[in-house]
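Next come the structures, one after another.
Readers should treat all values here as calculations from the given coordinates under stated rules, not as data from a laboratory. Every value quoted in this text rests on a predicted model; they were computed, and no experiment measured them. Cβ atoms are built from the backbone, for glycine too; each structure is taken alone.
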Structure P
Amino acid sequence: MRWFRIRKADIDEEWRKTFEQYGVLSIQVVLALGGNIKHKGERIAIDIGMMEPIQLWLTEQYDRAERKETWSMTMEIAITIFVALEAVPMIHGFVCWLAARL
């Protein structure tokens, strides 16, 4: 679970823009199957030298997704707790009212 810190990829901003234009899924496919990506108007073959910046960027994207998921789960738990805290006194009041009627 990751609430705050994201491991920021220390890569060139131009590469970051290129990776973001392609998106996580496309970069994963190109990385897994090999191939080319277009960077600054020219085709670049993905080879061993390109693995490190891609892996760093993918790690950053994974951390972002994990943080978003963690905060969503945290909010769901908080909402559930607040609803339960509101429901318990209401149910107690209803049971007391019902017992007084009987």
Structure Q
Amino acid sequence: MDNNQLPLPPMTVGQPISLREITELLIKHYDLHEGNYDLLLEFQMGVGMASQNLEQPPSPTAMIGISRLGLIQAPVNSPSTADASIVNPAKKPSKKK
């Protein structure tokens, strides 16, 4: 096991993938062949009253969840930026004989 990897819960299917790998998968999914892209995360927030257990009164609570994933063009390169021309190069038409 890599030093940066924590033990996984027993029901985990394979090793988790990085955010950059998700970016690369989306580049292939959208069939993009040029440009630099970063992962776009859309968040959803909910507020209300909640308690950790029945003995404590509820208190104001906020919950944040990820609702959608997408891609956004990257104006500058960062460690998470993926280049579509490398990840998903365009196929060159084959020459007919």
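Taking distance in nm of label points 7 Å out along Cα→Cβ at positions 14 and 86 as the quantity of interest, name the structure among P, Q where it is greatest.
Values: P: 5.4; Q: 2.2.
Structure P comes out on top.
Taking 3.6 as the value of distance in nm of label points 7 Å out along Cα→Cβ at positions 22 and 54 derived from one of the structures shown (P, Q), identify that structure. Don't skip to the end; give the middle numbers.
Working: P: 0.6; Q: 3.6.
Of the options listed, only Q reproduces it.
Can you say which of P, Q returns 1.64 when Cα Rg over 2.2 N^0.38 Å is computed?
Details: P: 1.94; Q: 1.64.
Computing Cα Rg over 2.2 N^0.38 Å on every structure in P, Q gives 1.64 only for Q.
P, Q: which one has FRET efficiency 1/(1 + (r/R0)^6) of positions 6 and 30 (r between Cβ atoms, R0 = 35 Å, to 0.05), as calculated, at 0.95?
Checking each candidate, the match is P.
Could you figure out which one of P, Q the value -25500 for helix-only ellipticity at 222 nm (-39500 (n - 2.57) for each DSSP H run of 4 or more, over all residues; to 500) was computed from?
Numbers: P: -25500; Q: -4000.
This figure was derived from P.
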